[in-house]
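Scrolling down, you'll hit the structures one after another.
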Structure 1
Amino acid sequence: MSAPRVIVSPALDSEVAKWFVRAARDHAGGFRVALSGGRTPEALLQRLARPPLSEEVQWQRIELFQVDERCVPSGHPDSNRGMIERCLLASLLARPATHWMRTELPPAEAARSYDEEMRHSLGEPPVLDLVLLGMGEDGHTASLFPGTEALSEERQLAAANYVGKLGAWRITLTWPVLEAARAVWFLVAGESKADVLRRVLVENDASLPATRLLGHGSTVWFIDEPAAAQLPAEILEGRTPR
C-alpha cells in the first residue's frame with residue numbers, strides 16, 4: 001500500500017476551504033459533494049459561506065448530498081441537515097441543489113429512499129465527485145461504527161445503522177458509494193484523535209472502519225498539529241513507514 005497523502009495545517013478550515021474552491025472550479029460543469037456533520041466540517045462550511053470564498057464558487061452548479069444523519073427532525077440541534085443549512089446555505093445568495101435524508105421516515109425506509117434518490121441523481125454507476133469525512137475517536141467514519149451491521153452492506157448506497165453505544169439509529173452512506181467517489185477528504189482535528197489516527201495511518205488497523213478507505217487512490221487526510229502528534233516523520237513526508 002502506498003503512503004497516505006497527509007496535509008498538516010494549523011487552520012484546517014482555511015486550508016480545506018481553499019482546496020474546495022479549486023475543486024469546484026475544476027468541476028465547472030457540475031460538482032457533486034457529500035458533506036458530513038460535526039464540529040470540524042462546521043468550521044469549514046462557515047468559512048466557505050463568507051466572502052471572499054463564498055463569491056469564488058458557482059454554488060448553483062453544485063449538488064450537495066449528506067454523508068450521514070441522525071434520526072431527528074431537521075430543526076433539532078443534533079441534525080446534520082440543520083447544521084449545513086445554518087452554517088452554509090443560509091448565507092449564500094445562489095444556493096446549490098440539496099439532497100436531504102428524510103428523517104421523518106422510519107430509518108430503514110429513509111435509507112431506501114436515499115439510495116433511490118442518489119441513483120436517480122447520480123445515474124449508474126452512482127459516483128460522487130467529492131466526499132468530506134470526519135473520523136471519531138473509535139475510528140468510525142460517516143456513521144459506520146465498529147461492530148455495526150452497515151459495515152457489511154455492499155449493495156445499497158445508504159443504510160439504516162443502529163449504533164448500540166449511542167442507543168440510536170443513524171442513516172449513513174455505505175462503502176459502495178464512498179469507495180466509488182472520485183475524491184475522499186478526511187478532516188481530523190484534536191489531540192483526542194492522535195492515537196486512533198496513528199492506528200489507521202501507521203498500523204493500518206483493519207478493526208477501524210476509517211482504515212478501509214486507505215486503499216482509495218484519491219484520499220487526502222487533512223489534519224491539525226495536535227492530531228498529528230503520534231505520526232512518524234515519514235508519514236508526514238509522504239513516505240510509507242517501514
Structure 2
Amino acid sequence: MEWTSEGVIVSVRKYGESSVIIDTLTPSHGRHSGVVRGGASRKMAATLQPGSQVKLEWRARLEEHLGNYRVEQLESRSDMFDDRLRLAALSSICSIITFSFPERMPLIDLYKSTLNLMDTLNSGGDWEPLYALWELQVLEEMGFGLDLTSCAVTDVTQDLIYVSPKSGRAVSRKAAGQWKDRLLPLPSFLRNKFEAASREDLLDSLKTTGHFLTTWLAESLGERQLPEARSRLIVRLENKKYN
C-alpha cells in the first residue's frame with residue numbers, strides 16, 4: 001500500500017534511537033501517522049515541526065499498518081515561533097486535532113480551514129476570529145454542529161444573541177427572558193463570518209465553543225479532558241493587551 005499527498009504535521013514523538021512517529025493532517029486520509037526513519041537527526045529537525053507543510057509519501061505492507069513516511073518540506077511556517085501567543089494557538093490547533101479526530105477519517109474541508117488558519121497565524125494576520133470559527137468547525141466535523149440559524153423557542157432569525165447549553169441552538173434576546181443568565185453568548189461573527197470581532201466577542205465565542213467541546217465532544221470520547229494547550233491559549237488571550 002502507498003500514497004502521496006500534501007499534509008501538515010501536528011505532532012512528533014520519538015521512536016527508537018533515530019526515528020520518529022509523525023502525526024499529520026491530510027485532506028483525503030485525515031489524521032494519519034507514520035514512521036520517519038532517521039527523523040530524530042538534526043538534519044530533519046527543522047522539517048519535522050508541528051505546523052510544517054510537507055509532501056508525504058506513505059508506504060506499508062497492509063493499509064492498517066503504521067507504515068513509513070518519506071517527508072519533503074514545502075513550508076516551515078516558522079515565522080510565528082518567536083511569538084508566544086501565536087505559538088500557543090498553533091499548539092492548541094495541533095492538540096485539538098490529535099484529541100478530536102480518529103485516524104484516517106477524511107477531513108477535506110477542515111484541512112483547508114486549518115491551512116488558512118495556520119497561514120494567517122504565520123503571517124501575523126487577524127487569526128483570532130478564524131480560530132474561533134475553526135473550533136466551531138471541529139464540532140461540526142465530529143457530528144456536534146451547533147444550529148445558529150434560528151431561535152430554538154420562536155424560530156425567528158433576528159437578534160440571536162444566546163446559545164442553549166443543552167441543545168446547541170440559538171436563542172433570541174426576547175425569547176431568553178429570565179433564563180438569559182443560564183445561556184451561552186452568541187457573538188454575531190459566529191453567524192456572519194465576515195463581521196469584525198471585538199475582544200469580548202472573541203472570548204465569548206471561545207466560552208461557547210469550549211462548553212460544547214467539553215460537554216459534547218470530550219464526553220463522547222470517554223469523558224476525556226480537553227488538551228491543556230487550549231487552556232493555555234485562553235489564558236494568553238485573556239491577558240493580551242488590546243488597543
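Computing helix-only ellipticity at 222 nm (-39500 (n - 2.57) for each DSSP H run of 4 or more, over all residues; to 500) across structures 1, 2 gives -10500 for structure 2. In this comparison of 1, 2, the computed figure 3.4 for distance in nm of label points 7 Å out along Cα→Cβ at positions 117 and 181 is attributed to 2.
From which structure (1, 2) was mean count of other Cβ atoms within 10 Å over residues 21-28 calculated, if the value obtained is 14.1? Source structure for this number: 1. Work out which structure the value 0.35 belongs to, where FRET efficiency 1/(1 + (r/R0)^6) of positions 29 and 109 (r between Cβ atoms, R0 = 30 Å, to 0.05) was derived from one of 1, 2. Of the options listed, only 1 reproduces it. Can you tell which of 1, 2 yields -0.43, -0.52 when log10 I(q)/I(0) by the Debye sum over Cα atoms at q = 0.09, 0.10 Å⁻¹ is derived from it? Among 1, 2, the structure yielding -0.43, -0.52 for log10 I(q)/I(0) by the Debye sum over Cα atoms at q = 0.09, 0.10 Å⁻¹ is 2. Which of 1, 2 yields 0.15 for FRET efficiency 1/(1 + (r/R0)^6) of positions 125 and 229 (r between Cβ atoms, R0 = 30 Å, to 0.05), as computed? Label of the originating structure: 1.
If relative contact order in percent (Cα under 8 Å, 6 or more apart) is calculated from each of 1, 2, which structure is the one that comes out at 16? Structure of origin is 2. Taking mean count of other Cβ atoms within 10 Å over residues 85-92 as the measure, the highest value among 1, 2 is held by 2. Structures 1, 2 were shown, and distance in nm of label points 7 Å out along Cα→Cβ at positions 5 and 157 at 2.4 was computed from 1.
Coordinate-derived values only; no laboratory data. No experiment lies behind these values; they were computed from the predicted model shown. Cβ atoms are built from the backbone, for glycine too; each structure is taken alone.
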